[in-house]
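Next come the structures, one after another.
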Structure P
Amino acid sequence: MRRDATLSHALLGDLSLARKAALVFAGSLLVAMSAQISVPMYPVPMTLQTLAISILGLTLGARLAGATLMLYLAKGAAGLPVFAGGAAGLPYMFGPTGGFLVGFVAMAWLTGWLVERGLDRGVVRLFVAAFIPAVLLFVPGMLWLWAITPLDLEAAFFGAVWPFQLGGVVKSAIAALVVAGGWSALRRRRRG
């Protein structure tokens, strides 16, 4: 990883274990709050989780973003109401949205990995780093839904993938703009 590849590293420098833990904990709270902003859809609700995950991946890098989502899932598994609509527990995690929940960890990690490999500056590069993992998230989401419900693969695609594509583009663009704005503010602060 290049020095200052992530916004958090450029802003905070080398992080102590306590600071890393604080960032992971705060990030897991952000994902939990974003899950509560949802549009009820069946079988998978539309939430702002993927926006939060993209921002976390773009700012924290692969390891911290992945750890953040693992903590989020651990909280939900332990019964804390962190999932969409305040849901919690293992039965929910093994329900229709389970593939997305598992995919969140991979999405966060891959977004951070892409940033660490050079897609860290500029709106277009940041958009690509957010969009590719967001699209790949639908693979485990759709396959899980297909595997545990009576839906055939086409119905799983139209229930868990198709309605979310425009939102995925918009959320990736917003995440890229937010993080590019963070980089701009940091550059201005360093010059001033």
Structure Q
Amino acid sequence: MFKKEWIYRELACAHLQERGAKQTGLALSRKFSISLSTVHHAMLPLKQNGIVAPLARGFRLVSFPRLLAFWGSERRLAREILWQGSAAGVHEAEKLAPSGAIWGGCTAYKMRYKDVPADYSTLMLYADEKMLPDIMARMEAKGNVKLLVLKKDRFMKEYSDGGLCPDPQVYVDLWNTPEWYAADFRRALEKRMGFDEEGTA
């Protein structure tokens, strides 16, 4: 992930925990050990597009749906791929992920909410590069299921629970998934995250 995406994920996840919470550039700079100029560069388009509102000290998020739309448009999922292969079946592969790997995409939604808005055949698994041999030995097989192993960033574990990506990251990754069923999962996730209450403006 780009450093600016660390910031977008933090804003989105913090919003789900406490809506309207105040943020400061200095706190973000310290949290991720990045420069204030990097934080400013990430925040500038959010301010220009009315996604965050400046305060006397800091800022607050004013449109969660638009933040995810902006992040989704900035996301480049292809550059995160460590390995792409195939698996024999969705359910079989989902049982075989090694400890430390983090499910994203449709699998994360299904496992978190015990709900499947549509059939799917693409699996997203975040992992470290050193885990690839184990993943391939466990999960790779001839089949129609596409398995994407994506690079896990060093802050992801903080936001994941039970080996699952946080909802905002699941959403933006689905935003960048071309298969038709990704839209069904996105719409279901919008309801889970309260888009209906907030609106999309």
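A short reminder: the numbers here are calculations on the coordinates, not readings from a lab. All values reported here derive from a predicted model rather than from experimental measurement. Cβ atoms are built from the backbone, for glycine too; each structure is taken alone.
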Notebook entry, point to check: Thinking of P, Q, which structure, once semi-axes √(5λ) of the Cα gyration tensor in Å, for residues 103-166 alone is computed, gives back 28, 12, 6?
Noted result: P
Notebook entry, point to check: Upon calculation of helix-only ellipticity at 222 nm (-39500 (n - 2.57) for each DSSP H run of 4 or more, over all residues; to 500) from the atomic coordinates, which of the structures P, Q produces -13500?
Noted result: Q
Item checked: Source structure (of P, Q) for distance in nm of label points 7 Å out along Cα→Cβ at positions 63 and 175, computed value 1.2 -> Q
Notebook entry, point to check: Just checking, which of P, Q has the largest value of FRET efficiency 1/(1 + (r/R0)^6) of positions 31 and 151 (r between Cβ atoms, R0 = 30 Å, to 0.05)?
Noted result: Q
